[in-house]
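FYI, it's all coordinate maths here, none of it is from the lab. Quantities reported herein were computed from a predicted structural model and do not represent experimental measurements. Cβ atoms are built from the backbone, for glycine too; each structure is taken alone.
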Structure P
């Protein structure tokens, strides 16, 4: 049988995973996907993700591709996988793509959302998916600072490259909005540095509390001032990987 390539859009609760990428003797999203594929197809299949989300980081739109000789319909494979995958992972969409398609390298952009619960009292139900900040945040000031990030710039102040030394990235969109007691930070970029989003959010929190002004935030970006600490992972979610012409199919 001939092999062909499939793209999966995957949703997962990252709380109980040691990130996406396979690690020896640790529970990972990639590992669970590969085990499910082995069980359903009988093939040893390598899954390639669009990004390596860290321990505790969630996703509603992670992209991942793999090759298979599965002879039945793609919809049947999707149903079978969702039947055997653990409850904290689901295949939202599964489509056939070109043999040279790459979930990682064919991606035009990735969008992350960080959720802050801005209230004085902790929330046991939201604790897995948001960071509780009791001090009232100025979301408008945070939004103004976030817009300084838009464009092609050196973001080395906020993270380290996963490979090589290049710290230049292009941010397409960066915004902060308030929805009641929730402050949502969304950043869309061509790619991200290691822990880049979490350190940006940590620095934006300094703006939100008045510890930094907009001019000082720009100084962080140009490495004239140190960035804030990386925030915890539970508020972070990969919500979309954009694939251009593929979007109409997924």
Structure Q
């Protein structure tokens, strides 16, 4: 993923809402969400080239996600000898909340190309950043709305994150129902706005862009609603996965 919006413990009836776009090279093959692991069951899209996924969801209402990290706005060279980042969302769901935190704190930046890892459930949410320059950092998310791009969580120096965070907070504040919130957050993900130095939420370029999108809602009762758009969200419908 390259844009992940998280509304955690801030909307009545839904302790966890995730809305995310995946940005990737158009030539990199992937599959739409499938059952990636039967026991425990985990659903998500699959990266055909390296395996793994960018977003994993389980029926218990837990989400694991990754975004590439571009420290300082620069795309770092890729080290092919390091482990695939696509396994991280699945590994984040191997246990409960405390297991996820312990695991995230154990991750080494030397093992992976720069990456941010997100774990979120209705009862806990954590973010880990790994890169060679700054090492490993893990922090809990406070209740509220958060945005993760290729920079730090809610990074005030990232124009894209700042813009999307403001839009997402406004979407939460203006929504009275979960349907309204889902529509409002998808509208944020569909945006082509570029009135600042950051890239739009929905990217269209010659070789790289937004290739899929997803929303995940976890209600107070534990119901999970996971929907996926297999294409840019500005023109692609969201279809049910869970």
If you rank structures P, Q by distance in nm of label points 7 Å out along Cα→Cβ at positions 108 and 188, the highest one is Q
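Using the calculated result 3.8 for distance in nm of label points 7 Å out along Cα→Cβ at positions 44 and 60, pick out the matching structure from P, Q.
On the way: P: 3.8; Q: 1.5.
For distance in nm of label points 7 Å out along Cα→Cβ at positions 44 and 60, the value 3.8 is produced by structure P.
A value of 23, 21, 18 was computed for semi-axes √(5λ) of the Cα gyration tensor in Å; which of P, Q is the source structure?
On the way: P: 35, 20, 15; Q: 23, 21, 18.
Answer by label: Q.
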Across P, Q, distance in nm of label points 7 Å out along Cα→Cβ at positions 148 and 212 reaches its greatest value in structure Q
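By the measure percent of Cα pairs over 15 Å apart, for residues 124-171 alone, tell me the structure among P, Q with the highest figure.
On the way: P: 64; Q: 48.
Answer by largest value of percent of Cα pairs over 15 Å apart, for residues 124-171 alone: P.
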If you rank structures P, Q by mean count of other Cβ atoms within 10 Å over residues 52-59, the highest one is Q
